[in-house]
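Engineer: The following blocks contain the structures, represented as structure tokens.
Each reported figure results from applying straightforward, stated rules to the coordinates on display, with no laboratory input. The model shown is predicted, which means the values in this text are computed figures rather than measured ones. Cβ atoms are built from the backbone, for glycine too; each structure is taken alone.
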Structure P
Amino acid sequence: MNPAVVRPFGRDDLPGAAAALIKVHETDGYPVEGVEDPDAWISSDDVLAAWVAEMDGDVVGHVAVMRPHGEAAVALWMEQSGADESHVAVLGRLFVVQAARKHATGRRLTEAAMSYGREHDLRLVLDVMAKDAPAMRLYERLGWHKIGETTHHFGDGQGIPAVCYVAPGA
């Protein structure tokens, strides 16, 4: 298997990204929402920019930079830093199918989003489910800092413990 090619998301990538999302949900229980309508979740109006990872013609991963939409990580970062919301964005919709994980695919997708953030003067924040230790290790290896904890709310009043991170400064 060749290393994944990371490139900007295009509309033609939606079916492959949706299929990859469903695979990741089946193996990891992530995401906790969005799998009932993956096309809408991936192509949310809040997406500022997105990338896919492709291996051997198949979409195997995805990440997006998103407008803030009431996330706890955004509020925590603004409170701690004094940042204005216009300079904060959310790294989200990051998923990589199991077969592509040993090829630094998640790292490369995250780095693409981080580059976008730096180029657009946006400090990226995120929350990650506390159960997703490999994702937290990835963010920490890339210099992200833990800024707090929260409960990620989803579905009909459900919640799961989450950890909030901020990307390293420029």
Structure Q
Amino acid sequence: MAVDVRWATIKDAEALATVLCEMAAHYRQAPLDHGRATATARQWLDEESSAYPHFALAFAGREVAGLASVAIAHPGIDLERLMFLKDLFVRDSARSKGVGRALIGFLAGYCLDKGIGRIDLTTEDWNEGALRFYDRLGAERHGQKVFLRLSGEALKAIAGY
């Protein structure tokens, strides 16, 4: 299967929304309203900086096949920036067809072109498929960090709301 990967633009809002809705269902979240997801995707893509795009989309033929959501952080090791891969998701219909590898390859090429020294990511400890995928790519497991989250009431309390 030929896979084309590119940075998403506002013209890709519908495609991004399609993947976001399928991703929510896959992770057993409440279903997303496709219209609301499209409007949100359009807003996000309209606000994206051309210097640091945040969504890469993979297409197989004319169909959207997956996404990578990333952020660039400063500074990294030796003053090299780092890319944080927040989400990598491949639609069920495109699994095991090279879409995830194409997305990661696209991101790796971007990093090398822009002087970004590494890609950091997390995955759930129960997600054996993702762990095998990243192992095959040569990802190193770093157990020295603890993943923490501030959200909901804790976020409000810290902000003084």
Structure R
Amino acid sequence: MTSWLLLAAAGAPEGGLFDLDATLPLMAVQVVLLTFILNALFFRPVGKTVEERESYISTSRAEAKQQLAQTERLEADLRQQLREALQQAQAQIVAAEQEMDRLYRSALAAAQAEANGSREAARREIDTQRKLAEDTLNGEADRLGDLIVTRLLAAQ
């Protein structure tokens, strides 16, 4: 303890902070040495890690741009395929409608032909029956006329 008191009582040496003895070069060497040690132990690994992360980010960004471009190409291709599929579907719908219209018209024509045939057959049948009825009526009228004439002649 006494040595501390003696040192404290001795006071500060002359010159203070800017004394040009061996302290200034020793401090400069310590700062340079500390800089190299800190650079080797801390700054280089941190810098290397930062560079690796920047490299990873730039690589990831480039890959993302490539994938985005590929996705956009695929999307354009799919849109084109969708347009083509819609056009094909519309063409098939038009073809089906035309086929349906053709079948409808042919079925309608067949039905009309059958109806006309049935109507013509019915008209012939009616004509035949009418002719037969007329012939029968004419025969009955002739017979009744003859009967009336016979009775009138017989009554006179």
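Engineer: If helix-only ellipticity at 222 nm (-39500 (n - 2.57) for each DSSP H run of 4 or more, over all residues; to 500) comes out at -9500 when worked out from the coordinates, which of P, Q, R was used? List each step's numbers first, then the result.
Structural biologist: On the way: P: -9500; Q: -12000; R: -32500.
Clearly, the read-out refers to P.
Engineer: Name the one structure among P, Q, R that log10 I(q)/I(0) by the Debye sum over Cα atoms at q = 0.09 Å⁻¹ of -0.33 was derived from. Don't jump to the answer; show the numbers that get you there.
Structural biologist: Details: P: -0.27; Q: -0.33; R: -0.84.
So the calculation was done on Q.
Engineer: Could you figure out which one of P, Q, R the value 15.2 for mean count of other Cβ atoms within 10 Å over residues 90-97 was computed from?
Structural biologist: Working: P: 24.6; Q: 15.2; R: 10.0.
Value 15.2 for mean count of other Cβ atoms within 10 Å over residues 90-97 corresponds to Q out of P, Q, R.
Engineer: Of the structures labelled P, Q, R, one was used to calculate mean count of other Cβ atoms within 10 Å over residues 58-65, giving 10.0. Name it.
Structural biologist: On the way: P: 24.1; Q: 18.2; R: 10.0.
This value belongs to structure R.
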